[in-house]
1. If relative contact order in percent (Cα under 8 Å, 6 or more apart) computes to 28, which of 1, 2 did it come from?
2. Match the computed value 19.7, 62 of Rg and Dmax of the Cα atoms in Å to one of the structures 1, 2, and report its label.
3. Can you say which of 1, 2 returns 2.8 when distance in nm of label points 7 Å out along Cα→Cβ at positions 124 and 268 is computed?
4. Taking FRET efficiency 1/(1 + (r/R0)^6) of positions 20 and 324 (r between Cβ atoms, R0 = 35 Å, to 0.05) as the criterion, which structure among 1, 2 has the greatest value?
5. Comparing 1, 2, where is distance in nm of label points 7 Å out along Cα→Cβ at positions 236 and 252 highest?
6. Comparing 1, 2, where is distance in nm of label points 7 Å out along Cα→Cβ at positions 52 and 340 highest?
7. Identify the structure, out of 1, 2, from whose coordinates mean count of other Cβ atoms within 10 Å over residues 60-67 was calculated to give 23.9.
8. Between structures 1, 2, where is FRET efficiency 1/(1 + (r/R0)^6) of positions 180 and 380 (r between Cβ atoms, R0 = 30 Å, to 0.05) highest?
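Just so you know, all these numbers are worked out from the coordinates, no wet-lab data involved. Everything quoted here is computed from the prediction, not taken from an experiment. Cβ atoms are built from the backbone, for glycine too; each structure is taken alone.
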Structure 1
Amino acid sequence: MQRKPFTVVGVLAAALMASQIALMAVPATIVELTRAWSLDAAQMGWLGGIYFAGYALGLPFLAGMAGRIDGRLVYALSAGIAAAAAFGFAALAQGFWLGLALRFVGGIGFAGIHIVGMKLMADRLTGAAQARAGALYSAAYAVGSGASFLIAGPVASALGWPAAFVTAGIGSLAAIPLVCAIGAPLPGHEVRSRRWLPDFRGAFVTPATVRYVIAYAGNTWEVFAMRIWFVPLLAFNADLHASAAHGLNLSVLAGVSAIASVPVSIVVAELGIRCGRERVVRAVSLASVAVAVALGTFASAGFVLVLALLMLHGATSYGDAGAINGGLMASSRPETRSAALALFGLFGFTAGFLGPLAVGLMLHVSGGTSSPTAWFAAFLVVGFGSVVSAAAMGRLRRPA
């Protein structure tokens, strides 16, 4: 039985957010993990980004399965994998290497939740509802990302960092019964591929799809780099201005920043529908580059100023994500959608892995997390993502 658009989007958004507690559990607990495991800046970057490398590796296989069999089964299997990895991290990880491996597996599981969820939604909606659903799903992703900080950080503070990952595992399990409530695809959208892997050639047929894929890669480079390094930057600044940060939970501030970006993303997506997505995405991306440079310049300034710039950067870096998601969904066709979404996630989350890692490596070679000069160089690396997004949109032209 088919469900109303509101039901489809609401259920898939709730399932996504429940499964996302694991997403930012490492960034939310990175200060505790660094102390417990004696991590350097490069290891912090690896541990923060490896989740997205697992996502990128697992995505082609899971997206291909979702094009061949009922995507709801693939979604449930993926949620089970994500839950097992989170429980394993809590119970077994005693150092960097095992923690790295378990986070990699967790990323594989999340790939089958996030992008397969987008396919399940797109196959049950059409027209403007489909485009707006892309923006709302993107907003749910941002809320879930912020909620991961808001849940994992305080749980870790109260009960220890393993408890944060137990909570994350429970969240992934909760997504399984939810996805059963979305009903069947619309007639004509039950495309069944004969392939176990997506045929990426189908996605490359539409130039606009490829450009939105590139823009998304730039976007996730910057967003994930900022999310992973938000707490360490504030920790560095708080050490310089201890009285200003007294009593504040830094992971909660990171969560508030992520959630505050949601209304910005929704408004920008709507502006994209009305004024042209490429123009709007390009403007927001260039604004984000400017804020990233300002953050690097003033990394050791007053705590309130740095926090305000981080909040602003959260809005600008994520603000165009909804418009990019909507553009991808609007430019893809039912018969090539699995391939387009797989390519979207593959490029995006490969960049999501490389962005935090590149920042960590830059910090490591530039003087470490206690050096203002290193933070300036690091935020130049962060801003590179939005340079790529702006360049990709610069190649698009509205049809006459």
Structure 2
Amino acid sequence: MAINTTILLPGDKSISHRAVMLASIADGVSELTNLNDGKDVQSTIKALQACGALIENDDKKLIITGTTLSSPKKPIDCGNSGTSARLLSGFLSSQSLQFSLTGDDSLSSRPMDRVIVPLTQMGCHIESNNGLLPLIVDASGPLNGINYKMPVASAQVKSSILLAGLGAESSSNVSEINTSRNHTEIMLHHMGATITVMDRDIRIEPLSSSLEPITMDIPSDPSSASFFIVLTVLMKESQVTVRNMLLNPTRIGFMNILNKIGIPATISNQHHMNGELCGDVSVESSSVDGFEVSSYAIPSIIDEIPILSVLAAAGKGKTVFNGIEELKFKESNRVQAIIDNLINFGIKAYEQDNSLIVEGGTPTQMPTIQSFDDHRIAMAFVVLSIAVFGEYKLDNKACIDISLPGFFDTIEEMLS
């Protein structure tokens, strides 16, 4: 069965989180369309509403009236969203609030000391469960700016510090070891904050006046698009166009890898939306050979490694992903989740010297996919199963709602 279609996907998850947060304290009314419709962004919205944010749905538009936030009366449940937990820890601290953050079992096992350390240096008083959730944060006292060298490449940690810096008494500087996604920097600049980016050094000044409101049609999430692109690549005589997809250079490492291995994308209708580059992306089916990904490139494809592993599994030769340590601290240990599922499909995969190695070939059996309650693992291996066997068996469909509730509807649309 061939694919020949055009799809429009829900808005980028990272941008959606940041837009809702910053609009909640802007001076005026912000309007957001094509917001990501997954549970993670809903966790952020509910958290902000618990702090008094004025957020309402009007048809397909989210209307946010900026206001002064207050300390929530109850603990904030971040669900499965690491972005919510880490960004809110800094953002709510900038508003001098007292709050606690909780999450589900998966989120409660993910490291939070990476935000606890810098925020404590800034003057927050934080109690935790040995570096894990729940966090109990008292940011009611004055915050001081810091110069912080990132020990790991993490846009969430960087953003937490930058957001906290909005409410500090002096400027803060964050130095990255590798460039990570820069949506926070772009949005802060677009909304009137004083922020300077020089290579991997980012300097944020405390707000001297309120942020400006925004009106934004959020571009399609490239991480979500990657699943449908790989499905098209693996199907014979197929083509797909993803409309209005985010093309931020820090987010298209996936597209760069496709181009490197001989699967070029055609990009048209390029334009900027609130400082973010986006456009229409078209990809055709293609054969795949093994490839190697450097550790330097991993931050730009951290969410796409599961689906790239699927691409590698259906190709010829060996694929190596170097420097994959951070992948172990996502919604699941994604390194082990990828290996387990590939082995179940009859593909040789293993970890060696902090690298994930996939020896491509033809899957020999169609197992029940083990999602590990991880949306990206589930979607990646559904794509592999459909591309090879025309059907799938999955242990947990519900986990996909975290980021892309319409995943199966889009699959059906593409194959119809």
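1. It traces back to 1.
2. Values: 1: 19.7, 62; 2: 20.9, 62.
Going label by label, the one that fits is 1.
3. Only one of 1, 2 returns 2.8 for distance in nm of label points 7 Å out along Cα→Cβ at positions 124 and 268, namely 1.
4. On the way: 1: 1.00; 2: 0.70.
Comparing 1, 2 by FRET efficiency 1/(1 + (r/R0)^6) of positions 20 and 324 (r between Cβ atoms, R0 = 35 Å, to 0.05), the maximum is at 1.
5. Working: 1: 2.5; 2: 3.2.
Structure 2 gives the largest value of distance in nm of label points 7 Å out along Cα→Cβ at positions 236 and 252 among 1, 2.
6. 2
7. Values: 1: 23.9; 2: 17.0.
So the calculation was done on 1.
8. Working: 1: 0.05; 2: 0.85.
Result for FRET efficiency 1/(1 + (r/R0)^6) of positions 180 and 380 (r between Cβ atoms, R0 = 30 Å, to 0.05) over 1, 2: largest is 2.
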